[in-house]
Structure P
Amino acid sequence: MLSVLVGLGSGLAAVVLKKLIELIQHLLFGGNLAEVHWWLYIVLPGVGMLLSMLLVKYIVKDKIGHGVTKVLLAISKNESHIRPHNIWSSIAASSLTIGFGGSVGAEAPIVYTGAAIGSNVARAFGLSYKNITILLGCGAAGAVAGIFKAPMAGVLFTFEILLFNLSMSSILPLLLSSVTATMVSYFVLGDMVTFSNSVVQFSMRNIPYYIILGVFCGLISLYFLRTTLKAEDMLRKVKKPFTRWAICAASLGFLIFMFPPLFGEGYTSLTSMLNKNAMVALEQGFIASLISPDNEWAIVIFFAAVTLLKVLATAFTNAGGGVGGTFGPTLITGAFAGFVLARLVNILNLGAVPEENFVLVGMAGLMAGVMQAPLTAIFLIAEITGGYALLFPLIITSAISYATIRTTEQYSIYTKRIAASGEL
């Protein structure tokens, strides 16, 4: 029963976070990000980072960034104890960061929130370390399930990333929590599947291109992981918080002004690509104004640049005081990578591949590489597309991406941070 209670709480938390982000964006932009004035791209993300930094510095008074890494440390170093304020603080800070246009994801903060709910419920009932850890995992699973409406992905995320030694007896509470959170999300947000109409029928003729996409995603994953950590290390050397904020806010504003798809979580651009309307991303921004809609090569180069720069935009947001995760940016970067490869294949007349499928499979490929969680990646994309029409290419690309990065990198982006700090 406690797993159901935790699932209810984490599902509600996921809904609250999504609604808060939507509310802030509606108040600032009228809910239409496509009509944001260029100067707002430069200013507002920095404002959100500043508000988040002030909230954390003067009210929360605790470090709450990198939520998934914090959960791993709580399990391994702190008997699965997470402070009660994490039930609300990550939601508040990340909604300000993302609502104002910070280039991070909401997924890691909600995982931290869900884990905090599970940990504190378990401690309130005086449970043992083992059961506290299981309920912590239930909260994390429910958070992922609730924000994506993807119960299996929630369970597998906990299994692959958080609780490596999970026993079969622990699967049932995770399932109950994930299903409960998903039901809450469906009840409040509606029963529409996120990308239900975005899949084109899979063709066996495209298997070679999905293999290439797997290798490509593996290489981009390695770049994403190492660039993230390198950029964070460099920015951390700026000791004064407000100086670091100013540097990061200016840098992020410049990147977004040049490449508007870097604004916010990135799901607006993702939806445009899935609707065969990628040109929406070229309607604003300085560089976009120089590109003709008929220049296919310029479009490919533009989106390739966005693919490589998303990681820097995310690093600037987090280092500058914002609170958000790399889970969402990983998915968005994978989507751009898939789009770039598919568009290249099509304009070179090497084949006729569906760009929508490559966008979705690219998301799984990068997630499998960066987070080293191929099963979570496969089932997440399957669930948010409403079925298993892409299961075969999802398995191919995710497995190859995972194998590619494992040849040179044994850690995920979460465990790499812990290893770098000497705590692994």
Structure Q
Amino acid sequence: FSRVRIDGEVRKLDGEDVKLDKKFKHSIDVVVDRVVLKESARSRIAESVEVATKLAEGRVTVHVVDDEAPAADSLKSTPGFAGVSAADHSFSLALACPEHGHSMDELQPRDFSFNAPYGSCPDCAGLGSREEVDPGLLVPDPSLSLNEGAIAPFATGNYYPQVLRAVCEHMGCDPSTPWEDLPKKTRDALLYGIKGEKVRVDYVTVDGRETYWFIDWEGACEAVLGRYKDAQSDAQRDKYGKYFATIACPACHGKRLRPEILAVTVGGKNIHEVCEMAAVDSLAFFDELRLNDREAVIGAAIVKEIRARLKFLVDVGLDYLTLERGTASLSGGEAQRIRLATQIGAGLMGVLYILDEPSIGLHQRDNERLIATLEHLRDLGNTVIVVEHDEDTIRHADYVIDMGPGAGERGGAVVAAGTPEQVA
């Protein structure tokens, strides 16, 4: 190589005396190639980039000399270059940002699970939400003043009421003013604290002694959080816990995963965006997904499995469910049909399944799908016992046992047994 760039200045190695001041740290780059951007130069550029990556362990810097020149038109359409002035643009073959030093390990399936520490949002541990003190709960009645106990958790006692009055006076306001009439700046100071200022508290002890001191006021929200964390009894935790509310995690906005994982997309969507879709829409997305040869080698088998599992959900009448739904929000019938879809996907044989009225709440169209699913489960070589009142389901059974003659204490006897035709 005949040229190097030292501290941003290109220097020739042949004939030029290059001296470095050893007292300073220098930035040194090898100039691998200089080329005018045009269509015929593609192969040359590719070769130069390959040489550079081998020389610099996968790192390459592209310096655009004149981004406004006509020769650079093709470069302007390249992501990362459009509308920029002459500058360096760094690239890396590794999963790392050469400019900011951020790096990550090679992606693995575990990284896409919010239940694993590798991919879950570090702020909320993959929950998608956090418990935080709700200012609205701290002040249930804004018509009250601080003197009247506007901030509920500190309405009584000796210490905090005096501190709150001192903060209010420090902000130039009267503690007897109703909360709703206090300036926003004062309300914020009371709730969220005062940074960079000391607040004088003139304090009267329980036995009547007067004293004063200066404090760093952290805010009522932080004070409640501290008291909750330091609580030594259930009563104390209950006292301060009622001022907490569940909010979406401010870091991941309820998406549960790290930003690096959410940056991975397939067909223009990341895993959270796919999980937000109803099962039927998600199935349509994967049916329409087109993979190139390289992507097909990686994901064709996975996409096939995803399609099969989504189809199971649709076939048991759960096409409206989104994949992000929590299990606690599912009805008993929905949870049962999900387990049914799981069993179909497992492809087990010789298993006895007992289902309790799986058709409850289903539209007639979905009921037909459910019956077809039950028949498929039977055809795999399993026994399926269904407790059911739905006539269509009963008519599709291989064998019917009618219990009665009445309900509850008046039932329990076998009224009829046989094929649907025999029982009818």
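Bear in mind these aren't lab numbers, they're just calculated from the coordinates by the rules spelled out. Nothing here was measured: the structure is a model prediction, and the numbers come from that model. Cβ atoms are built from the backbone, for glycine too; each structure is taken alone.
In terms of distance in nm of label points 7 Å out along Cα→Cβ at positions 28 and 252, the structure with the greatest value among P, Q is Q.
Consider the structures P, Q: one of them gives -22500 for helix-only ellipticity at 222 nm (-39500 (n - 2.57) for each DSSP H run of 4 or more, over all residues; to 500) as calculated from the coordinates. Say which. Among P, Q, the structure yielding -22500 for helix-only ellipticity at 222 nm (-39500 (n - 2.57) for each DSSP H run of 4 or more, over all residues; to 500) is P. If distance in nm of label points 7 Å out along Cα→Cβ at positions 92 and 412 comes out at 2.9 when worked out from the coordinates, which of P, Q was used? Structure of origin is P. Which structure, out of P, Q, was distance in nm of label points 7 Å out along Cα→Cβ at positions 140 and 372 calculated from, if the result is 1.4? This figure was derived from P. If you rank structures P, Q by FRET efficiency 1/(1 + (r/R0)^6) of positions 148 and 364 (r between Cβ atoms, R0 = 30 Å, to 0.05), which sits at the top with the largest value? Max of FRET efficiency 1/(1 + (r/R0)^6) of positions 148 and 364 (r between Cβ atoms, R0 = 30 Å, to 0.05): P. Figure out for me which of the structures P, Q the number 8 belongs to, where relative contact order in percent (Cα under 8 Å, 6 or more apart) was derived from the coordinates. Label of the originating structure: Q.
A value of 7.9 was derived for distance in nm of label points 7 Å out along Cα→Cβ at positions 12 and 348; which structure in P, Q was it taken from? Source structure for this number: Q.
Hey, P(r) over Cα pairs in 20 Å bins from 0, in percent derived from one of P, Q reads 29, 61, 10, 0; which structure? Clearly, the read-out refers to P. Kirkwood radius over Cα pairs in Å, for residues 156-275 alone was computed and gave 17.9; which structure, P, Q, did it come from? Derived from Q, not from the others.
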